[in-house]
1. Taking distance in nm of label points 7 Å out along Cα→Cβ at positions 114 and 314 as the quantity of interest, name the structure among 1, 2, 3 where it is greatest.
2. Comparing structures 1, 2, 3 by distance in nm of label points 7 Å out along Cα→Cβ at positions 250 and 354, which one has the largest value?
3. For which of the structures 1, 2, 3 does the calculation of P(r) over Cα pairs in 20 Å bins from 0, in percent return 29, 62, 8, 0?
4. For structures 1, 2, 3, which has the highest computed value of percent of Cα pairs over 12 Å apart, for residues 170-209 alone?
5. Looking at structures 1, 2, 3, which one was mean count of other Cβ atoms within 10 Å over residues 274-281 calculated from, given that it came out as 14.5?
Structure 1
Amino acid sequence: MRILLLHDYGTATGGAELQMLSLRRGLRERGHEVRLLTSRAQMVANSPLLADYDCFGTTGKLQVLSQTINPSAYWVLRQALEEFQPDVVHVRMFMWQLSPLILPLLKTIPCLYQTAVYKAICPLGTKVLPDGQACSFTAGPACLQMGCLTPQSWLPLMLQRHLWQRWKSVFDLVVALSYGMKAKLEAEGIQPIEVVHNGVPERSIRPALSDPPTVVFAGRLVPEKGVEVLLRAFAQAHVPQAQLLIAGQGSEAAALQTLAAELGIADCVTWLGHLPVAEMERRFETAWVQVVPSLWEEPFGNVSTEAMMRGTAVIASAVGGQPEIVDAGVTGFLVPPGDIAALSNALRQLLLNRDLAEQMGQAGRQRALTHFSETQRTERFIEIYQRLRSRYPQATEIEPAKALAAGIKQR
């Protein structure tokens, strides 16, 4: 098959980006012709662009406009469709850079939307209010009234939402990362939806655990990731010689480092900054436990499956996709989001019991191999692509450019 992948970003810097790059690689290894179209925007400066096609993108002030209407994305996609003539188009994130303006071009081609965040029902993509509470409002005036958007950003993002609602029917299928995410999307009228979990690359298991007891965290240093909760819980645990490694960067970095000093744990915390995946895995080889203290309903949680594949026990907030990943009491622990005491207690159980940390890590690895491998993810999408193509009996007989001109979408 000829498969065209679309995603906002084409650098190997975030979980969604790494998933698209690994999917492209896995599909190519199975003999399919695959190309990736992204914007040129960079979330991490000086990261190499790994796309086959690229268009304008920015993380500056113009983004509030270009994420709503990006003419460059429209023209680059149109050229790609005419040149490549894909059998299937797989869209992941597109409402931060590529914009809904690309959607009318897809009305003649079998296509799916794999949503990695809640952008389809929330302009911010999180469904979380500024005070950290889950949002139960429908996107619209409430986004302004509740302080989620500024007056300057509200109008263009409402236009983006209008265009998405107008053209969302071009997708034959929506793919969610977890059943929890599927339920939230269906509650706001998004359908049909299937669930495909993210895949994690298979790797060798880490060495046997050794002192000092080590906790690790990987993710953006922003409020919804719950790093403040982790710092307070780690300080409260009072485990002798325990170390905490934090990989990531973000707007809260300075405030979190100040908090660590105030809590008296600055000497126990190492701030690694942003690390390439291979380097991060090397630094995390010593981890007794990886903590995912998210405060929002994160749709999946790649860091959890990566830790499990490594053989590391996981403590995660019982929100979003984490209850589908962590087998509580077997591969790690689930704790209520924001509950410092519960997280501290779970940390003590693992950091004071090396045998339990080893046992949970081994169980997590087996679970990752069985349920969350890249191989399973890739084969699942191939099956979906074939199914979508079967609904378009003339798709291989009509060139996409001609079908686009004719305005035909076979069902």
Structure 2
Amino acid sequence: MPAPRVEIRDSAGIRIVENPRPAEGSRLAWRIGPEPLVSIGVLEGEEAYMLYGALDATRLSDGRIVVANLGTNQLRVFDASGTHLENWAAEGEGPGEFTSLSRVEPWPGDSIAAWWTRTAGISVFDSDGNYGRTFRLGGNDEDPKWLALRPQAATKAGSVLATWRWRDADTIVVHLRDGEGDLAASLGTHPGPDLHWADLGNGRYRTWEKIFGRRLVHAPWGDLVAIGVTERYEVKAFRDDGALARIVRRQHDLRPPGPADVEAHIELVVSYVPLGLSPQEKERYQEDLRRELGAVPVVEHLPALDSMMVDALDHLWVREFESPADVRPGILWTVFDPEGRVLGFVETPEELNIYEIGGDYILGHSADEFEVESVQLWPLDRRPAAEPG
């Protein structure tokens, strides 16, 4: 399949890459295996394999898999075949311990960085699980905006991509913080969520995001940081000094949401019910929620994209937005090369929430019909398909 025609130009030192949309129904020759090579997680069995709140995972250079298991606030370590080896850290507030563990990511020197949500503390461990240090993102207790500063991702260079949004503001500030948590560069202020304030009466209000409203998405991209807004197919890439280096666009036709899209979205939101409700309470909760959501404004166009991530070879993967009313057998991504030129579509298993994409694997999370969690490693073959004959 010939590569799509890409237009590249420079404007005031900024590289602008204009991409066409890959042909409808086309796919890159890259192949994802029909089943996972490794699956970690059981309904019953040894406690180490029973996952609860496995919010993230990463793979070390020797093939070991480290899982951030929120249910026990542990880093659970498995060998390349999925056999449990040991646990790193534990629940608590001491050195190398966690509360509300949420993320684990590679850190320079084959180390890992893990963080938890309550205080945005970031702890570093070496490849043998030895605790090194903990740091927090900068600021001080007298400046309350820093209480909202949250780590989002670690870069290859050992800095932290972080964001903060002041209360119900519709803008988001993006920072690069260094390995001590101090400000390395500001990447500017970007559009945040589209908000709607619902009047509940008696002076009470509830804040909703508008239906299909915009979100900010971001990911470290080689020595750059990619930032986009879901309402348009455009990604801006910033250098580590905060300067804009590249703008990548892809052709996209705007589509207004129809009644089926809105109804499916509302039903999806309503399907998430707090635990512990009786059947009557659940029904009442869902009825109230449907009524409130029915009054939330709907934006003019469906999002252009859903999310993005970057693989180990610095390819940018942009997940295509899919309305909950649409039916697709897998998850569709547009893949761009390290310079921002479109390569084509790749489809990943629908049930897999991807944590990490390596050179020859995809690591992610899945849950079955009984809500049994598993962390899975799927093979990824980037070689062109062999010619027939």
Structure 3
Amino acid sequence: MPSQSPAPAASLRRSPFGTAPGGAAVACWTLDSGTGVRAEVLDHGATLRGLHVPDPAGRTEDVVLGLPALADYLADQPYLGAVVGRYANRIAYGRFTLDGQAHLIPPNDRGHALHGGPDGFHRRGWQAAPAADNGPDTAALRLTLHSPDGDMGFPGALDVEVVYRLTAAGTLSVDYRARADRATHVNLTNHAYFNLAGAGRGDILGHTLRLDSDGYLPVTAEAVPLGPVAPTAGSAFDFGRARTIGERIGDRDRQLADAGGYDHCWTLAAPEPGGAPRRAARLDDPGSGRCMEVWTTEPGIQVYTGNALDGSLTGPAGRPYPRHGAVCLETQHFPDSPNRPEYPATVLRPGEVYVSRTEFRFPHLGAPSTAAAVADGSSEASRADGSDV
């Protein structure tokens, strides 16, 4: 009886990607599942530059919008694939008061702070190295960043760790951890733009989306929450059953008209017992047969339909990114939480550990659609003493 070949092992490799202003070398790290899925991560901005996923017939496409060269990431661009922080999404007027002291974050989005300010984490060089304690079926990359006291106006020094893991089943997980030496606000997410047909292959209006949510946050014309959660039932924001993104994106609804599409936070149910991730969204592309589920420990998910894409950005394959050419599914706490005591809290105090986990699963590859085991201390619900980041 002929012997069977061992399954390919997952792997991680580093390749140069250019030199940042100031002379620091920037690298692209490739996480290979060994079974057909590959992720590319830059240590500039802890950026997910590419995610190559086979369709059911084995044809592989990069389903994340990326850019050809480092110079493109250093230029003005809409956070493609970056980890954004200290505070993802908007803080009204860039102002908040914490423990009786007022703080001002530089506004860069219609008078409000967006994604941590103009020099947020998406523009930083992160320290990168292979993550330890992974078996042969997982490739993992650990990125760390020190944010000093007063960085972009935020109080306290913050040490951040982001770990990307890619398993043989094709699941890409992102784990976030942070510690502060003074009370501060923390809200981290990844700003990847997804097109399951392939980056630059048309728009995503024909993709179907289901959100495990029955409420969302209506916003002002400047995209800051008005306040209370609104029910989605019967509205253009009702994705409680799967339907195409384009079905009602053109409704005569001021929420859609002001944003040019969807750019809103949907609220999610409480985390699973023990803080394990629960499903937040499922995205399907009928044309390619690819589907993706987003699982998270976070209380919200911001859906952004690439309303400002206009074809001026071109990907590594030479294809332009048109309007609605991708959708962002950003797991996070609610926008403007520092000014909204009724929202889930985003304060991190000394001695606590900020922890959050998001998983991108691809059921058409046969990956499980149940809650995966989560490493100790990786749930968002835990804000307690842990190992150093």
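1. Max of distance in nm of label points 7 Å out along Cα→Cβ at positions 114 and 314: 2.
2. Max of distance in nm of label points 7 Å out along Cα→Cβ at positions 250 and 354: 3.
3. Derived from 3, not from the others.
4. Going through 1, 2, 3 one by one, percent of Cα pairs over 12 Å apart, for residues 170-209 alone is largest in 3.
5. Computing mean count of other Cβ atoms within 10 Å over residues 274-281 on every structure in 1, 2, 3 gives 14.5 only for 1.
Rule-based calculations on the coordinates, nothing more; no lab input. The structure displayed is predicted, hence computed values, not measured ones. Cβ atoms are built from the backbone, for glycine too; each structure is taken alone.
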